[in-house]
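Rule-based calculations on the coordinates, nothing more; no lab input. This one's a predicted model, so the numbers in the text were calculated from it and none came from an experiment. Cβ atoms are built from the backbone, for glycine too; each structure is taken alone.
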Structure I
Amino acid sequence: MRALIYIVVFLVLFVLYVRYLEYKSLFYPIKDVLVTPTSIGLSYENIYFKTRTGLVLNGWLVEGVPQSKAVMLFFHGNAGNIGDRLTKLKYFSQMGVNVFIIDYRGYGKSEGSPSEEGLYEDAAAAFDYIVSRKELDPEKIISYGVSLGGAVAVDLAANRKVCGLIVDSSFSNAKDMAKKILPFIPGFIIKTKLDSLAKIKGIKYPKLFLHSPQDEVVPFVLGRKLYKAASEPKEFVELSGGHNDNHIEDEAKYKEKINLFINDIVNRADKDNQ
């Protein structure tokens, strides 16, 4: 009987330890936002908006140059906050789209603590806020996510009407990632799902996937796995460089492919609205 009790206690402690590792490997929020778009010459609105459950989140709406009614919803990765994404904000702004980048709950100036379901709720709130802005076109909303944000962008595209989806250096699901990050833990213990693989199959909007074989954080094979599961129309772009710098190392291709994708889907939305 004593041995059985020891085994049960060990299993309970092991599961709690796994939950702790799982959470810590998913979320690395930083509260202090040290820079803003003005530091790189971009005009922006500092916006606070509420989720369905009343949490107050923070985001920046950066104007496109030249101005456009299209809006890219930008969902960043698992570390830092919106202040760490200025390079991409400048890229996208120069492509002519407005960019609404948000900090998930617990990140930057946003209230609360991050969780998988919370991130999905945050993305839906960001979408609903943009729809509420009368000067913006609700038919021209693009869902963009990088790394962890890719799972957020996919979930939004599966549950809201967007005109396109861009998945940057992301993965198939949490269990596949856990095999890399926590290889000693059986997959059935992992609570987090982040199951883009299941959701991507039902998304009919145009999709662009970008990933580098040199990605040292999210395995390239998981990006390809997600792409292969997606329905048409879709495109996969192979970049060069590491997880956090492929957009700089392969800047020309990165900007060209995203710009072409944006122009194509915005033009398609214009034709559908005629």
Structure II
Amino acid sequence: MTEEILKKIKQLPPLPESAMQIEAVYQSPDSSFNDMVKILEKDPLLTADILKAANSPLYGFSREINAISQAVGLFGMGTVRGFALASIVKKSFSLDLSPYGISNEMFSELSKKQHGLMTAWCLRKENKLLGVLSPAAFLVEIGKVLISQQIMADGTQNEFRDALKELQDVEAAERKVVGTDTPEVSATIFSQWKFEEGLVEVIKHCQNPKNASTPNNQRAASILNVVRVCVPINGVITDESVAQAKELITAYGLDMESFDKALENAR
């Protein structure tokens, strides 16, 4: 982690009270489904964002979801927490991803598509991991915002563009030009905001899942890696990206059948 990026992270404002309340409810063993619903319903704008996200065709539900209680019931507390945190966190940043050659709308769609594929793949067989994977899928790319700011501050847009073209690997280009990469920056942001260690670790080690400290975190990091490979930075799933993702699924011993079904809505 470079000193310049670390300074940017330390200067980030704290998350709003609504995020802290959601985290407190989610982390407390004494909290219930209804506690989460009550917290979310206090914020009409957040409620609207969550329902809009939940009704995306990416998730494959045939009926409209029109209440927070319905969303929590269908997706579970962990996934709805991911919807909420994604909405809150992204409003905390001024977005300009031009060094990556993508618009703000493309960046938003990237996160949505990664999360949609993740949820559809894991909702049944990996449900216990979704408490970490849901926010991780939505938020893992947020480090690009600060890296983009640093590239523009340093005036290295052309150097970064050339590195992307030469290396054909976004994180490798980030490390070459900025000295750090998206997973490391994102993990450091969420550590600064005192998110739980599991979420921070899964994001940090998504490129090298074996480095995570527990079997559950290793599995979650493996799943996150597959999803990021399948849905590249431009948000377009290709035959090549699917083939690369499936190689990882085989290597990690993950569920291929559920992945194939999830792809039907994601493409």
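Here relative contact order in percent (Cα under 8 Å, 6 or more apart) was derived from just one of the structures I, II, and that gives 14; the source is I.
Assign the value 27, 16, 15, calculated as semi-axes √(5λ) of the Cα gyration tensor in Å, for residues 39-190 alone, to the correct structure from I, II. Answer by label: I. Using helix-only ellipticity at 222 nm (-39500 (n - 2.57) for each DSSP H run of 4 or more, over all residues; to 500) as the calculated read-out, with -20500 as its value, let me know the right label among I, II. Only structure II yields this read-out. Upon calculation of Cα extents along the principal axes in Å from the atomic coordinates, which of the structures I, II produces 50, 42, 35? Computed on structure II. Taking FRET efficiency 1/(1 + (r/R0)^6) of positions 31 and 247 (r between Cβ atoms, R0 = 25 Å, to 0.05) as the criterion, the top structure among I, II is I, with the largest value.
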